[in-house]
1. Could you figure out which one of I, II, III the value -11000 for helix-only ellipticity at 222 nm (-39500 (n - 2.57) for each DSSP H run of 4 or more, over all residues; to 500) was computed from?
2. Between structures I, II, III, where is percent of Cα pairs over 30 Å apart highest?
Structure I
Amino acid sequence: MPQSARELLVSPPDARPAWAIFDAVWYFGRYPAARARCRDDIATALNDYLNTGSTQGCSPNLLFDEAFYCQQNPDVTELIQAGQYQSGFDHFCQYGHRALSPHWLFDDLLYARLYEDMAIDNLDQHGFMGRYDHYLRSGQFEGRQAHYIFDAAYYKQQAIAVGADSIELDGSGPYKHYLCRIDAGLPELPPSIYFDPRWYVEKNIGVQSEIAEGLFHSAIEHYLCNLAPEIRDPVPQFSEAYYREANRDIASAIDNGMFRCGYEHFVQFGAFELRRPNAEIDLVYYRDMNPVVRDDLNVGTVRDAFAHLRLVGIPAGLAYAPPDIKVKITEAVAKELFVARARDQLTSFSRKSLCFSSIHPVVSVVMVVFNKFELTMLALASLRNNYAGDIQLILVNNGSSDNTRLIGKYVTGAIIHHLSENIGFLRAANMALSDVLAPVTLYLNND
């Protein structure tokens, strides 16, 4: 039987999940307006949250982020506005805990995918109210991964190195300890090898000011919750723009909502596939040319080659890309490479023809061609891609014997003259002049 937030928060502590707590001290600290309403009387804080704060977008504790939950689930927001739920937390208490992520640092779907025993039916049988309850009570202590950018063991090591109490860490768990540290305004530590908070703030314009203004409370929250993840990089060795451009399949998956950003895919999958994180780093080369990398990966010292590069490779000066050797290429070889590139793109031309239909052309383009079909198509594609306005295209096929004879299948809206013999460039160009409609005429070669 689903229990509302009101029912759970007033129930005995041992009868509710680890995430169903009301932290009055935290509530007053995070929401000054609530503290003012209650006149500093902490005994009235819960009542204020249940009757007022929850309807104003307040969270009951630092383990649940009301704003994140509603932003990620717009359908829930609609139900709240319709009066079916008091808040996002109320929805999470009743139904959301079985499938939805309550916080930007916990990924319910990832936790389910990584661990077979995290099936909801199995959790029900063992007394857990959802995967988040399991993670808070057991998973974080077991070193389980619940977010691609948070590593409990790594964080614990970093925290102890700066003087954190190991007993306190073991008591609260690395995950909760990390959130409390951020909330307390202490210097932000890396949550894993995959995120550098200091570098992120220094290198991404506007992050520091948005944190100072209270729009975000930390660098990691900014990275995971800002509305423009495509323009910000989490570490110096990864380029979001490069990764999306080099992996068009990933860009499509991001557009379809499967991933928030390219880095999320990279850490979960791309690093294991040895995809390049930026233009300068070749993970295949890094693994194959450095025996220590292969050895460490084989024995499980590190999770993947990218993590090894950041942990070991860069500090040790290991090579991660082939040496920059300048190769002299003759004009003939360059032309062959250009033809090969053009030939590789023919498949895309066959799927979608180039359209040169025009009503009021601003320029007439005359192209006289003799064979070299691939180069012709590459030149026409460049012309079309670089100018979206009306172009009148006039093609004169000067007796070609290759696929130029079929160019009408690849180009639409053009005037095409197929000649039975090669009459020469000048005669063919003059012949095309009678078709010109635009005030400006441009003659182009295909090579």
Structure II
Amino acid sequence: MRKRLRVEHLESRDCPALVVQSVMGHLTIRGIPNGNVTVTETSPNTFTVVDNGKAFAPAPCNGNMSIRLPSRPGFFRVDLNGNSLNGNLLLDLGDGYSGSTAVDYDVSVYDSTATSVLSTSVIGGNVSVLKGNGNELVGVGYLYTVTSTPVNRPLQVLGGLNVAGRMSVTFGESFQLGEGSKVAGAASVSYYDDVTFGQQDVTAATLTQVQGNVTVTTAGAGGGLRANFFGRFEKNLTVNAAATTTGFNTFTITSPDPNVDAYVGGNLNVVMGQSGLYNSMQVLQDTGGTGVTQVVGQTTLVSRNSIGTTNDFVSLDGQFDSSVLVQTGNQGLDFDFPLESKINGMLTIIAGSGTNNIGTGGTNTFAGTLQGHYKLYLGSGTNNVDLQTSIGGVLLFRAGDGVNNVNLTPADPSSLYRVNMLFGPGTNTLTLNANVIIRGIVKGSDGTNTFNQNNATIISRLFSNFP
């Protein structure tokens, strides 16, 4: 009787092998590369794939391109080379890069023929870059090299942009939309620590532009978020750094170049969570003051921090066509509203029980133009408030039972302040200068209340518990 054949269980092994297939005009690239990979559009609708120096036969593609990599040992680059991709581009990075970060390991989608102006290279559909190892370098319209200086190589995306990585506890996953690139749809970036749209590059003749909503999100414990924006964002711009970090979170939007404005056509919303160091939110002009940042819709800047070692920082150095809300936790706030800035609506600041320096401390000022009301709701810490300019609306002030110092010291003569001020039962000082004309209500609760009039003019006086 014959013995039964025994089936031997084989060890599972992933062997490096890249497969390139073109079916009905759609190109699929899948598998684990042997090394660095370039996908180059050598002629219209024809792509050549080179893996670790080995070239595959040219493959036609007049539709979608799908790239699915379980992992990879080197960089992966898609170069439109002055041509276009008619459909969608999907890059599924799987478990991501598996080698040393001392060599080039980027994932870049770009047009190598483009330099200072927007290229004619167009991706006709959506661009999606998914997964990875939590420490990826991803560039769209940008060649994100490590061993040499990264360079802008702009392109156009006629659909949307979605970049979704993996959560990482370290600070190391970076995304860059190159200066001069354009996204016609919405743009979303999630689980990336270092996110930049555009760049300050005087050689670029075309502004970075996103015509849909822009959303940047982190969640869970992470290394913090650094989000920088240079360009035009035609709808809402939202940044949510809710993750708790032992590091810091920063948001900055500013003019990309001299005489070139940054722009948000909708609402600007920034929310930051707990930070072991600090949170920073800045709306800035270029360093020469010739390029302005304009926000058309409502601006909301929120920090929920209470564990940092340094005050949170907010700078409003731009033009705000609507109202602005700044809200912080008990960390303490340094607030700056420079001379060249303007808010056409109302400004509301809500701060906790740390040390809050509003328009004072260091280089902070409150010297910009505020057309609407100025509402301050401050906690029971130390609150230092300076105004070096008049305001168009009412000054509403509420503070807790700590130390409250308010200085109304404008440089312009005959500056009228309409006020409604209620000080808590702490140590309170209100100081005016001779340029001030004040009208309204000032009330001090039980505590020590000091009033320094300094020849200011008081009309319709209603002072309570102030000498």
Structure III
Amino acid sequence: MFFMVDVLLINSPLFRNKVTGYTEDSLPPLGLAYIGTELKKKGFDVDLLDTVSKNMPLDEIIKYIESLKPRFTGLNIFSTNFDLVQEILENINTKTHFLIGGQVTKNTHQRIIQFKTENPLDVVLGDGEYITPELVEGDPKEQPLYFEDQRRVFRVDASSTYFPQDISKLGIDRSFFENEPIENKFGQTEANIITSRGCMYNCAFCGAARSLNKGLPIRTRSEESIREEVDQLSGSYEGLDSIRVLDDLFLRTVEDIDKAARIFRNTSYWRTMAHALSFRNAQQNDFQTLSRSGCFEIFIGIESGSQKTLKNINKSHDIEYIKKTIENLVSSGIHVKGYFIYGFPQETEAEMEETYTLAQQLKQQSTRYSGNFTVSVFQFRPYHGTILYQRMGDDARTLRFNRNTRLKLQRRSQFNFHAGNFSNASDEIVESYVKKTMLLNQ
């Protein structure tokens, strides 16, 4: 059979149908681009299809794959689109070799290998950069964890030949991206980078929780490699004036503030994820240094205003510390976006009210300063394999994620998914708290 391309990498869809009026920004699929870069280094012809940025419906994706006739088709998979990826695989009527990867494969690979397709199917648990080229070559050095009926499962852990011990050595070809740079909400031309893998925290709702990944080391890129990438981006994208760091370990400790100032010395602006505890030893002059370095916004997962809920999800439950940290940031001229979640298992309406009250207080507090406080709010979703997912026991096996059409918040389609209501409050109450907390941004 004639194949038009060696490998087609697909940033898998969030929705079955095209979303009318969809104008939301989406992040470029950096993980797939890292894999595509290694494939290109080996001489393979690689295409990357970003179905999210293209707002492609499922039937068009299937037609595209069948018309391109890739020798290998690689897709990422998430809890929220698990059924859609399955539907793609089961409806392709052309020969191809499927490769599936993503964080949730560690918990779902036994279900994935049951997908009904006559095509070969490999599932990769872990980093895909080094193993994928050898799977395409057809000569992997390591034995699969599972092999039967054209189905294979490979584990890439810290002992694997394919494990990227030094992620500073990984390159990324940004010609794969059609949605970078973007114009962010502040009117700046912006590109995105990743500086670490793994996490030192143990959030019960997150698949990267430390207790779930004890065998994997936390890996951070060298200061030199990050600085080189930032400088390359500035040279590649005309008018680029902002960098967004997508991982929350870039500012792990107060010592990282000076490092950030050195890295972004030639960049006008930058923003990053961070954990509230990153600033536990910071003094006011440290926040000023952060601001002077060009940091204009920090994203922090606060999650709840209830000490009981915060303890249950393994988050910092010192509410006064959270308030003070965010005050230190906004008083230094740094905007803060706080992330909140409603509907945790057994959460009560009273606990939701505590969360709303905290969000109100943080918003009101910021009005006294040049830095603004905004919110991003979600209904709880039990992602596969997380601590909260495991606590659900057998009930978790029947979970299905769907769009929450009742939460019709503008420019929020990518995030309005649910798998049920696990709190002690009604659906209407949970949704009312999501909506009224989002209204704090107005």
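No value in this document is a laboratory result; all are computed from the given coordinates. For clarity, every value in this text was computed on a predicted model and none was experimentally measured.
1. Details: I: -11000; II: 0; III: -9000.
This figure was derived from I.
2. On the way: I: 60; II: 52; III: 46.
For this comparison of percent of Cα pairs over 30 Å apart, the top structure is I.
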